[in-house]
Structure I
Amino acid sequence: MSTPDYQYISYELLDDGVIARVLLDRPRTRNAQNRGLLVELDDALARAEADDQVRVIILGGTGPMFTSGHDLGSSDDVRERTPGPDQHPTMTSHGGTRLGTENRMLQEWHFFFENTRRWRNLRKITIAEVHGTVYAAGLMLTWACDLIVADEETTFADVVGSRLGMCGVEYFGHPWEFGPRRAKELLLTGDSISAREAYEIGMVSKVFAPEERQNKTVEFARRIAERPTMAALLIKDSVNQSVDNMGFYNALQACFSLHQLNHAHWAEVTNGETLLGTPEFGVPDWREARPVHNRVADSPW
């Protein structure tokens, strides 16, 4: 199988093809998730899923962080959205030619919500290898994976409530990953948790030193790859189906609808100028917002 030629990610096979490593590769934008990157990522994960030699998929990122989340206006993002020869073809499909809320709802359902849910259910074991600040849509990619590995300097937060006036990202796994009260606290304050706290609550599987993260993640993947493929898949499905029967999937669907309602609210009060909160409505400009810091038990800040 030939190595694909991607623009925004890299794809490589390790250990004679037993492990596939997919890296987000837009380091200048801190691996912001533009449409081209998301489409390429979907293709790469499907490629690894189709390859019967692959047992484990590692999902990581190059540069200073795993991913900075949704692309909020890089030159690539503007080019992809602007009508013309360089517009990304998916901007005129999957609801892209519809109007108003229908356009946004269908586009976000396909490219933010449903693809994340599909990646969660890949027929291979997936390991997120994260580093730096894992915020907002970075959490979505992380939570879609079966196992999560971080380095000691990694922090996790969803700042869309404090910086964008939104109720969370499109794939709302927060209560299931953080716990309900911690989820409310983190969304309302914009505070972060450390890799160690994430490990203690069971969200993260391993925490490595930054200089050892990449090699030790591969070692961990090798250990997981030793399991028989049928047993590994049924372990994954047993857990995922148990959580789905507890209401996970229905909750995701409901919260995606609330996310769209939140966008519609800002579109209405700003007369269509933006889909996010603005300073005149009490939401600070996200580019000038208060720095994120780890939650502290004995301080209101």
Structure II
Amino acid sequence: MSTHQQAARYKGVFPVVPTTFNEQGGLDLESQKRCVDFMIAAGSTGLCILANFSEQFVLGDDEREVLAKTILEHVAGRVPVIVTTTHFGTQICAARSRRAQDMGAAMVMVMPPYHGATIRVSEAQIHGFYSQLSDAIDIPIMIQDAPVSGTVLSAPFLARMAREIENVAYFKIETAGAASKLRELIAIGGADIEGPWDGEEAITLLADLDAGATGAMTGGAFPDGIRTIVDAYAAGRREEAVAAYARWLPLINYENRQGGILTAKALMKEGGVIACDAPRHPFPAMNPAVRAGLLDAAKRLDPLVLRWA
């Protein structure tokens, strides 16, 4: 790990906050605040809002503003908050990011420009996109490198953007072979890679920590469990981290491979943290058999989410 990464402004466990709806599909802001309070109580180093696991794709622009304002005011500086501001339009993404900064965001997370299954732009356009975004704000930018964008971002290209674009400093790597890509990114980028982060619900967390990851952006239901892995590793106790990873892996796997986006809300509903775990139509509700398997995996671990309320 470089001294730059050791001195990083942000590291640790930054789970994604789910968006809470009522049965009619409206925002449930009281549940939203309880959700955030639980996640902080469960040991989140920081939080990320309005991400894909927050069902951002079913939110209106006005609702994004309401959620960002409500959550940032309720967190009130207790932990740093990353706001996802992804949009295809450079000017819109820059304006969103500026508003997030003005509301108190510690960082913005942004995917490269994409739309649907086929609309992509060149590396030159991606570089220009992040350059203009950087010029609009004064806080760090995390590039989210995930398969959902359908955009290949090579490690050399990511490292070049870190070197050439002032605020590009964090990278959430969620592609296949994430550990190898993190290792290559750190080797090429050196001191410019302030935050090499793991994602994808921590399914590859141990390998990614071995590769040099210093942050983990996971699902929001059991940061207390993820902390046992990340904290032990950061303290140099790898064997303890390996054991903790093995202990929590069945639940991590259930979120990553079975329950998906609705996992955190299902567990929070079961534990009485939130009132309703329904998604917004047309996103399908969790299958009852999947829910039963999820709860079985969770109850074996006694996570705080099932008893905090």
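What follows is calculated from the coordinates using simple rules that are stated; it is not laboratory data. Remember, predicted model here, so these are calculated numbers, not experimental data. Cβ atoms are built from the backbone, for glycine too; each structure is taken alone.
One table, with the values for the structure above:
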| read-out | value |
| --- | --- |
| Structure (I, II) behind the derived value 21.0 of mean count of other Cβ atoms within 10 Å over residues 83-90 | II |
| Structure (I, II) behind the derived value 137 of volume of the Cα convex hull per residue in Å³ | I |
| With Rg and Dmax of the Cα atoms in Å, for residues 91-170 alone derived as 12.1, 35, matching label from I, II | II |
| Structures I, II, by mean count of other Cβ atoms within 10 Å over residues 107-114: label with the highest value | II |
| Which of I, II yields 16 [relative contact order in percent (Cα under 8 Å, 6 or more apart), calculated] | I |
